[in-house]
1. To which of I, II does the computed value 2.2 (distance in nm of label points 7 Å out along Cα→Cβ at positions 76 and 228) belong?
2. To which of I, II does the computed value 13.0, 41 (Rg and Dmax of the Cα atoms in Å, for residues 44-155 alone) belong?
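Please treat every number below as a calculation from the coordinates, not as lab data. Remember, it's a predicted structure, so these values are computed and weren't measured experimentally. Cβ atoms are built from the backbone, for glycine too; each structure is taken alone.
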Structure I
Amino acid sequence: MGPSALRVAGLHRTLRGLGHQVIDCGDLSIPIAETRSFGHAHLKFLQEIAETCTRLAREVEGVFRKGGFPLVLGGDHSLAIGSVSGAASYWGPSKFGLIWFDAHGDLNTPATTPTGNIHGMPLAVLLGYGDLQLAELGSTRPKLSGKDTVLVGVRRLDPGERELLAASGVTVFTMRDIDEMGMKAVIQAALKIATADGKPLHVSFDIDVIDPGYAPGVGTPANGGITYREAHLAMELIADCQRLSSFDCVEINPLLDNRNRTAALAVELIGSAFGKSIL
């Protein structure tokens, strides 16, 4: 229901108001989770997610090849396995950078996961760790290098994620870093890493990076997140860099929201990332 909430909140109108042509490819048809067995306890709904992400990767690559900008709406963060795989198929593995906004690391593997939920594993998968069916999706593994990857806003990590982060080469800016450095300095540093040598940039934005006081409609809220203005500043700086080439907006759950407030905020932030400014 997340993509529908974004449409209802005026996503098309916002983008067209900025002068962009919008082609809505619709939603991928996926099985209803409640009608399926989750299968392996450490890799829940593996086949369904692998099949969906394979189709999404092809869709994203196809949009690139037509000269478009893939804007992917979620849905949980497992979809990034598909969107980033599509970017890797188009640009080439490790030929682009990634900024991953999230309260969580999303760096679990089947060996470390406390829940078995694949939406807690996508960044690990994209870096080449964990289940091979997912990690080799699209035939390339890994999709990108840790040195081109930046995690922003994290404030909850499982023990296994801490270990993998230390080995992966990913740059991490925690909420303490944002508090101490300020969002401007954090994003400038993140962009310097992720767009080094003129690399195109994929941004994967989990709305739970924002404090739940501003964005309550998420499945795994974590107090102490970034503020409304910090989120907008981050998107405005990313727009200014002119290297943004694809974008995910994920983890909006309308069942947990208040009058579509979280989706409305997400539409505002997408607008900022696509060039909306105050003046």
Structure II
Amino acid sequence: MLAYRHAFHAGNHADVLKHTALVAVLRYMNLKEKGWRLVDTHAGAGGYSLQGDYAAKRAEFEQGIGALWSRNDLPAPVADLMGLVRQFNGVKPQTAEPTMAALKQYPGSPAITHMLMRPQDQLRLHELHPTDHKILASYLGEQPGVEVAMTDGFNALKGHLPPTTRRGVVLIDPSYEIKTDYARTLAALREALERFADGVVMVWLPQLQLLEAAQLPQRLKASAEKLGKKGWLHARLTVAQADERGFGLLGSSIFIANPPHTLVADLRPAVAWLAQTLAQYPGANGMVEAA
């Protein structure tokens, strides 16, 4: 949806969950020398200022990455993400007191992936919003191994899969502000697995009091069981309650078809810790299930 700008939500609890999982997946992919390709269907601007008008309007990052920035007790997968966030903010890894620096920017999925890319890896970014595409193209468009296109990421999958190396990740992360995104997301996961049955497919989902949002995880599981080769993983983080009208983002989840075999053990304690740490009400909880 062209009215959507992720800058309003950058660094919130949903980004923390999604990017903790993304970093863990890419670290696993980097264990082998052979290159990989990541296809990001809804790339956004690549990175976001947390001091700008968009982020400041809702300040969602304060109950996400901002609540973790100065802590030194982060679980390993969250600490790995935080290291990249600090790097994006200009903090050198060897700095003795990294938390003394100011949190000014948050890296989106393209920036995080680019930081973890090796020369043999590829990044394919799709973003339809003209302003975000312009920012993204300026930031990463000339980088080796990266292609940035102002095209529909759902439709672009057929041109990217399977990668020639037979190693790849698809990240599907629409805004879900229009209900057709739910059906298109399911169709995209199915297409990705039909073209590349052993590829890793990551889908971010909002947790809302909406029928489509409630049904999508089960439909993704059924498709992954039928078309994938290595099972699935579903990690959910619930941190908030709906308002009096039943509206609001309660939390989010990340669904992964063909997840790395190490991911359950990595994410389960991290998600439980995040639920406790980022809780906005007493019933906050985290869950990781896999098959």
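1. Clearly, the read-out refers to II.
2. Structure of origin is I.
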